[in-house]
Structure 1
Amino acid sequence: MKKLPVLALALLFLLFCQHAVYADGGLTKITDSVYSYADVKGAAAQNSFGANAGIIIGKGYLVAVDSLMSAREARRFIKDIRKVSKKPVKFLINTHYHLDHSLGNSEFAKLGAIIISQENDKANMQKAGGGMLQFAKQSGLSDQDLQGTKLAYPTLTFKERLTLDLGNNQVEIIFLGPGHTSGSVLVYLPQEKVLFAGDTLFTAFHPFLGEANIEGWGKVLDAIMAMDVAKIIPGHGPVSSKKDVADLKSYLITFDQKAKELTAKSNDLNFIVAEMKKALPPRPQLDVLIAKNIQMKYLAQGKQAQPQAK
């Protein structure tokens, strides 16, 4: 085999690295002003089930997007933020209320950050209340893991759209209707062509569908496909593209149709999950959610029929 010239090797190295440049603290550099966790391996409760969280650096301050699953995880995030920027954290945006994205809120509140969410999302968090901490324990976190973790609710809410002007960037926080949850939002930077999708997008992870509006979720994914966006940061998984958006929509349609078909014939969870795994495209992380989704959405007592994505 012929050896590649040094220049060719250098070019290959640059091509390999251009989509994943890592800061010292473990945050991925998306653009000069955007950093995020991405492509976390070995998803578990102790690492927020591989949830992504990131920052947008403005002229005088920065904005954080999501806060991870505990005070300990949030402190890790803040430590990594400080390796990238010393600017104050003025705002924290919750893409949705689920514990792996919001139980670190209190650490950002200590920094004086204004916590932003869609109004339905705040109501969801208030309704879930202290049960979120109990569920975190049931999910695998110890008392030591959760030490110092307190609920901190959003202090600024909106209905459809909220825009932040960071001087060098405009951040558009957009609610397009119920999808992953009834208050999930997108965080869009039109100048950077970057989108924080939250759990509206799972890439390389099986998605959580327990309280999803499948039809609405499909419409939000369609809206992302129409946006002028080059890099998409999913709620879980690597930095993504519109192909990943299309793949998730196909997954949702397949899951919904097959789950309805199987649960109409049987309530044997083991059988249903085995058949679902045959029908679904393989995804390397969190296949335990297949059973959880079936239990919560399709076998739950008094479940409401959900329309299919189109």
Structure 2
Amino acid sequence: MSRTIAPEFTRLGWIGTGVMGRSMCGHLLGAGYSVTVFSRTKEKAIELIERGARWAPSPREVAVASDVTFTMVGFPHDVREVVLGEHGILAGSMPGAVLVDMSTSDPSLAVEIAERAAAMNIISLDAPVSGGDVGARNASLSIMIGGDEAAVAALEPIWKALGTKFVRQGGPGAGQHTKMVNQVLIATGMIGVCEALLYGYKAGLDLERVLESVASGAAGSWSLSSYGPRIIAGNFDPGFYVEHFLKDMGIALAESRRMGLAMPGLALAEQLYRAVAAQGHGRKGTHSLMLALAHISGIDWPNRV
């Protein structure tokens, strides 16, 4: 791929305007790109439309109007529908077009899409991200990319508009596999964050003072610094939904079984998050794991609804 990616040359399409997708698409509008947008709920795209994005009635129509089409949707079945469905992206893409799926999805689906796209002379990249709602708003995401090396390089202006780190991991599916590594790290790490704060609370400590000491030491982490204050404040608004995290852990566990790996820590985390969802918190953020752990210990943790 040798085309120049720039606002004056490149028409972009964006599908999915949820917690993260809306901010990400907004950065591309802010960079001066012409963007055509679609989401299942048009109301979620109104802010983008008011900023100049054009609405399309289907993913196919987005692709018809775009040189590069991005997807940021919830589940693998959503990816399959918006890309491979009767009214999907491939149905409307012309040879030479580029598809970039930034959802977290099955590595095998990324490979399938890349193969079907290649048969139509279309390039498909899998480019899931890490950084949550804060990273999306601040354009500080880490982007993990699988697919054609030349296409990844050509899209550098787009990656830089969305994040502070982008790394091509390999061929189709490699970006999704790397995102699974990321999710395994977060899943087991969040247990430590929540249990540590629960311990400090029960010991009668001032948790904000505790964070001053531990967040900058060897125990520090992005999750602790980003979610610790929210947990303490009882703010469990989603940066990333529990129900989506359960989907991700399910993918990682399925891939682990396929590769013959034992992942007991991830299996434990997945079971704890199932408890979070069973308690009615599936649409809260991943840090709402604290609510389930506190419940187990009979502690009424504040939950700002």
Structure 3
Amino acid sequence: MAWKVLLTDGLEENGKEILRSKAQMTDQPGISADDLLKVAGEYDAIIVRGRTKITPAVFDVAPNLKVVGRAGVGVDNIDLSAAMSHNVIVVNSPTATTLAVAELAIGLMFAISREIPKADCGMKNNKWLKKELEGVELNGKTLGVVGFGRIGRATAQRAAALGMKIIAYDPKQSAEEISANGAEPVPLESLYAQSDFITVHTPLTNETRGVINASSFAMMKDGVRLIDAARGGVVDEAALLEALNSGKVAAAGLDVFATEPPGENELTCHPRVVATPHIGAQTAEAQARAAEDIATEVLAALNGEYLRWRVA
């Protein structure tokens, strides 16, 4: 009997083809939480992106469920404790979107340092804002990288090529590991004090929620610029808004928010914020890689084979 796999948030066609070749696949993009509870019991595997939440209730009604796959990096929408208590494997595709997110982080650095969106908006409204748009260069500036995993390192490599000095903080890596990957390891307080730009690349956990807060901003340079293309909630949004209004933070580039979509609010509408709708992984290349990676990993889990990216 073929394995039964449910897709709840869609998947690129190359991933679907892999699944169809080895399993019985059902594609229900946008399925509601209530409807998921009604059908989850039919499936051996469920593949999600960031929208669908795999709660304890889902595991409770899915006795056949063997694996949950996340097409992407973050697994904060999957209850890992419930997965483990139900003996369900959780896998993701952590390397597929690395380059896409790193490139967006660099793009946001350029956007906020040269006010590119404001310049473009002015031109489209027949306004010649040349004298208002004196920016700063990235060359010679210090970039502090908070979280020096795959994406943090990829961002740092690209920033170094632009002439930036790279310092990094990651409590899960040794100083030797950070140095070997091209950054100077520093305590978090030193990173705040030294950085002209700070880019955030940490997952959202109980330890990282709100880790960049009012106290953090108080330790930073006046006029620091902040980029967050990691996870909403890592940066305290109320504290960031206050820091922007006071001038402590000169500008921020944000791809992620505590609530998504955030709706109209002071932060996303702030004149010194460049905001994008969580598009870090949204490139054709990254989506194709993620689809192939998660499809093969889920099938490997179902067949009891070696797993590259087991989370739980």
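A short reminder: the numbers here are calculations on the coordinates, not readings from a lab. The model shown is predicted, which means the values in this text are computed figures rather than measured ones.
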Volume of the Cα convex hull per residue in Å³ - structure with the largest value, from 1, 2, 3 | 1
Using semi-axes √(5λ) of the Cα gyration tensor in Å, for residues 141-188 alone as the calculated read-out, with 16, 10, 9 as its value, let me know the right label among 1, 2, 3.
-> 3
